[in-house]
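Read-outs throughout are calculated quantities, based only on the coordinates presented, and are distinct from any laboratory measurement. Quantities reported herein were computed from a predicted structural model and do not represent experimental measurements. Cβ atoms are built from the backbone, for glycine too; each structure is taken alone.
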Structure I
Amino acid sequence: MAEVNTNTNLQLMSTTMTTLSRFMQARAAEKAAEFTAKQLERNAKARFAQGTRQAYEEQRQGRLMISNARAAMAGSGTSTTDAGATTQLANIKATADYNALSAVFGAKSEAQGIFEKAQAVRYEGKTKANAQRVKAVSTVLSDAMKIRENWNANNP
């Protein structure tokens, strides 16, 4: 049996190292994408929580305004239960409710956008990883032909 020459050995080592490197790059791309996606998801949850806190504050401010309005009405000697007073108090409550719901809706919409970005980052990472795997297989196939040609040339 013929000995494998130095060029063939070097080609085999180069192919092995290139292939391993491509697979390592694929895994690194997936890990980096997953890390970024998890950060984005944490940001989305934080944004939604911020909107929830803002909604609570809007509700609290509304209750405070209603209380102050009732106190002002009572202090001026007017009724707090007549039609005009009830309408004014209802308008204050409606405004506070609207502001609270707007805060929640805005936060939820923004959080949803961030969650979708996290999904896109994961997809991009998987796509990059798959591309690296295809390159690794391509390298093996391409170099296998070169190694065979080198072997045939040196072992007639």
Structure II
Amino acid sequence: MSNAEVKDVPKVTFIYGYCGSGKSYEGKLLQKSGYTLLDEGLGNNTPDKLSDQKYTALREAVAKGQNCAVVEATLFFEPFRQQALSYLKGLPLEVEWIAFENDVETANHNCVNRLDKPNGKGHVDINNYWREKIPYSFPPGVKPKKIHKLPDKK
């Protein structure tokens, strides 16, 4: 195929990491650059399945040619990454992963010190559960992004 025949395809950027890692911040940056943002809270996941509501909306946006940023904490679990990709099967697109490092201590610190989200203790409990029960991994070739540590609340 010649360069003249190359067609642009939508890009889906999946952003994952523990609560307090900076996923929503990254998603909002992409939204400011024109991406459709599908953040957490759009439909509920179950322990073994991602939100049909969120991933149906993602598929529809990609089918319309929109670049999308998907914030999804639990994509550090390989079966959930595969499940997310299965929603997009058959669509021409580019996939990017922004994966935050496996640093639950810094993420927990951020949960209790961030000003924009309540329930810091609840998010710490979620992180600690995930650390104990779910393997944290990265797609091949993806370099984990460092979690920025927030200052202590005053």
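Among the shown structures I, II, from which was the value 1.5 of distance in nm of label points 7 Å out along Cα→Cβ at positions 32 and 96 calculated? The structure behind it is II.
Sorting I, II by FRET efficiency 1/(1 + (r/R0)^6) of positions 24 and 64 (r between Cβ atoms, R0 = 25 Å, to 0.05) from high to low puts II first, with the largest value. Given a value of 19.2 for mean count of other Cβ atoms within 10 Å over residues 8-15, calculated from one of I, II, which structure does it belong to? Checking each candidate, the match is II. Source structure of the calculated read-out (semi-axes √(5λ) of the Cα gyration tensor in Å, 29, 17, 15) within I, II: II.
The maximum of relative contact order in percent (Cα under 8 Å, 6 or more apart) over structures I, II, that is, the highest value, falls on I. So FRET efficiency 1/(1 + (r/R0)^6) of positions 120 and 136 (r between Cβ atoms, R0 = 25 Å, to 0.05), computed for just one structure, reads 0.75; which one of I, II is that? Comparing all candidates, it corresponds to II. One of I, II was used to compute helix-only ellipticity at 222 nm (-39500 (n - 2.57) for each DSSP H run of 4 or more, over all residues; to 500), and the answer was -34500. Which one was it? The read-out was computed on structure I.
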